[in-house]
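Right after this note come the structures.
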Structure P
Amino acid sequence: MAAPALTGLSPNQGPTAGGTTVTLTGTNLGDVTTVRFGTTAAAFTIVSATQITAVAPPGSAGNVQVTAISPGGTSGGLAYYYVALPILTAVSPGQGPVAGGTAVTLTGTNLANLTTVRFGTTTAASTVVSATQINAVAPSVPGGSPGPAQVTAISPGGTSGGLAYYYVALPTLTAVSPAQGPTAGGTAVTLTGTNLLNATTVRFGATSAAFSVVSATQITATSPPGSTGFAQITVITPGGTGGGAAFQYVALPTLTSLSPTQGPPTGGTTVTLTGTNLGDVTAVRFGTTATAFTIVSPTQITATAPTGSAGAVQVTVTSPGGTSAGLTYTRIAVPGI
């Protein structure tokens, strides 16, 4: 009786826990009585004189020789590789946008033979760097729903335990209050929106602003210095960059002349104020007294002098851009008779 011969194993690797169904091909296999993986006998089934299916028994990481034994003798061996179970110990970063695309580093052990990385049930693009590191790109979330996904690594050694990766929703802004302020910055602004809880950066245009996260729907920020005009406000979180609101930088108003520059203490004099950046003025004051006024143009306002004590007062105008320097208006007492 001829000795059995083995010509192929498929697959030729599997987990150390065993259990892999392996197809052995060769010749003179019809009378085989024993199949061994190393020195350990395995359960097997003779399919034909040229094929046997065997179940790999548990083994240690590394390779063993698979042999078939019959009354005719023992075959030569073919190598079967026991692969250790992959283990994940860290995912960095541990969060990213629902749209995917975040470069993620997976750290662990027994990663050299990795074949697949999954975020939840979705396969991710991945590259094996070493036995302890994999680089992966987080895929998008099916359905776009935020929340945790278990990251697992799969190799011939089996499937690792999972580590949580959190998909974060894109932030949005729905309101800014106040919506304007001086070009010098310094305005305390309340931003309202959604998904703001993990904000890392707030920008007015391209300039980062100091801020505090109040809740998932509110942030308080301090406007940085900026140029006259509108700046788009954006919020950056692990979920991405979101916006939807603008802040208007308003130039400081200036006064260059008053006409007339004097009037009676009883008030009532119509005074023409000339200057620049007067289109957004919200208040005109004679000393500390606010008065009625009309904006004629960005360079002219007419105001009604209020009553007051005889003497000089400073006239100022205030807008979201700030308060102007003052010009002198003098109340002259009516001479007695």
Structure Q
Amino acid sequence: MNNIRKWAMASIMCAGGLTGMAQIAPAIPADPVIEAHIQEWLKKMTLEEKIGQMCEITVDVVTDFPGSKDGFKLSEAMLDTVIGKYKVGSILNVPLSVAQKKEVWAAAIKQIQDKSMKEIGIPCIYGVDQIHGTTYTLDGTLFPQGVNMGASFNRELVRRGAEISAYETKAGCIPWTYAPVVDLGRDPRWPRMWENYGEDCYVNAQMGVEAVKGFQGSDPNHIGEYNVAACMKHYMGYGVPVSGKDRTPSSISRSDLREKHFAPFLAAVRAGALSVMVNSGVDNGMPFHANRELLTEWLKEDLNWDGLIVTDWADINNLCTRDHIVATKKEAIKIAINAGIDMSMVPYEVS
């Protein structure tokens, strides 16, 4: 009981300590060598290449079905289109949601990277949802879902689980995982309650920090041989939809948004998290993917953070087709990019 009381008191302190936040030192320290290398590449790239690098396509687009008996098979013709023609910078997911052997993953990632290095000289970033263990790799280690890990109040357990997941993910040459999930699960109707660490902002913040450290290691500028880049999600307020249904609107007060839902992301950014995935929904009439204040001001400017902000599944298109805040997909892209989006999970369109 004393431990639970300590967590509760720390939660109150966490909630009260976020207002009036001053500019802070960058969580991802500037590395002059890396920055110079980036600037050198940007000067070489055409506008079309830069646009391509901001796109993320699902692996089904470049997969030959049904594939071989030993795993999925990539389509050279579609790789020519996606990487050769459009210079797409990221591929995600697993074909038909079927886990693959680490050797199959390694061969596929090598094929993708060889193509990307040949066509543009920049590695293609591959990402998967390893949120409670190495779920997309056959024979990988599975851990309890996030809500169970949160209920343990055991920081060391969460960090060790992330370390093991990173090790096994990297064994298949995959460098990026869409985890940890640090949404506040506060509505029992919500169908994804099991993914996060619970309803408390402090618990989510603490577990999120440990997961980030476990996935990435101690230096976000130099991810280790057995580490992967982390991606916090879903920024933010994803777990409290008014209807209780996934990817539907929320109505969060300003104080709760800032002091509760923002808290885990704040903590993970300060711990060096390299990327963030955005909430698919709309809050008080404003889609998160169009909200410059939350994406650029709160994350990039207030926290002096230069990590990557990636959309969730087809969410820039949703600004047009679902949310109807613009008439065309082109206008939706403009709004999202100006709001602070760095990469669009398209995920199927390649023309």
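Points worth noting:
- Among P, Q, structure where mean projected area of the Cα convex hull in nm² as derived comes to 23.7: P
- Among P, Q, structure where Rg/Rh (Cα atoms, Kirkwood Rh), for residues 140-267 alone as derived comes to 0.99: Q
- Source structure of the calculated read-out (distance in nm of label points 7 Å out along Cα→Cβ at positions 36 and 276, 9.8) within P, Q: P.
- Each of P, Q could give helix-only ellipticity at 222 nm (-39500 (n - 2.57) for each DSSP H run of 4 or more, over all residues; to 500), but the derived value -10500 comes from Q.
- Which of P, Q leads on Rg/Rh (Cα atoms, Kirkwood Rh), for residues 52-123 alone, largest value: P
- Among P, Q, structure where relative contact order in percent (Cα under 8 Å, 6 or more apart) as derived comes to 10: P
- Source structure (of P, Q) for FRET efficiency 1/(1 + (r/R0)^6) of positions 60 and 156 (r between Cβ atoms, R0 = 41 Å, to 0.05), computed value 0.60: Q
Quick note: the coordinates plus some simple rules give every number you see, no bench work behind them. Since the structure is predicted, the reported quantities are computational estimates derived from the model, not experimental observations. Cβ atoms are built from the backbone, for glycine too; each structure is taken alone.
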